[in-house]
Structure I
Amino acid sequence: MTAPHRYVLRGNEEIFFTPKDQDGIFFVPSEMRLSIEDPQGVIFTVSGAGLTTASGYLSYLYKPVLKGWHQYEVWVKDGNGREKVETAGFEVYDKVF
């Protein structure tokens, strides 16, 4: 799990993940999914073409509409059937200061 980040309400947060194989080398997943749970427990999921792959990472621009703790899970699968999952979270605040 990575350290939490702080974001501003209604901003454009970029959630990113670098899929690496067992040797630590980046690979382009054959399947991928990102699920985000908001502070009220509602889960939003995007997969495949909804995620951007570039420069060695997957990314998604997320615009939170609720303050509080958000958590997410990224799941990827390589061409050999191996799967990798990472979970992390972030706090959304109303103001920067």
Structure II
Amino acid sequence: MHTSTHALFHGVFEWQPLGDGHGRLMRSTSVPRTMPDPTGRPIRIATIDATARAICPRCAHLGDGGFVSFETDLRLAYACPACRDFVWVQGA
């Protein structure tokens, strides 16, 4: 069980329940400038796309998640409202 939405998404997104057991993500009011990559190394956030309707690459759930891109990294992080975690994917 997760303790807070801040801990879930490193302060970038907040999870909001929809009442049907699912949830959606909203951009946090105070977004940090960096977040850790999977190794724990902080990387600078370039863009945030909140309420992105997408299929999660991990759990295949269609939901209102969010994407984060980074200044010096070609990966993207997808914040999944079903997994309640970031899923790292290769960027273009």
Calculated from one of I, II, Rg/Rh (Cα atoms, Kirkwood Rh) reads 0.99, and the structure in question is I
Working back from 3.9 (mean projected area of the Cα convex hull in nm², for residues 12-51 alone, computed), options I, II, answer is structure I
Ranked by relative contact order in percent (Cα under 8 Å, 6 or more apart), the structure on top of I, II with the greatest value is I
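Readers should treat all values here as calculations from the given coordinates under stated rules, not as data from a laboratory. Since the model is a prediction, treat every value here as computed from it, not as a measurement.
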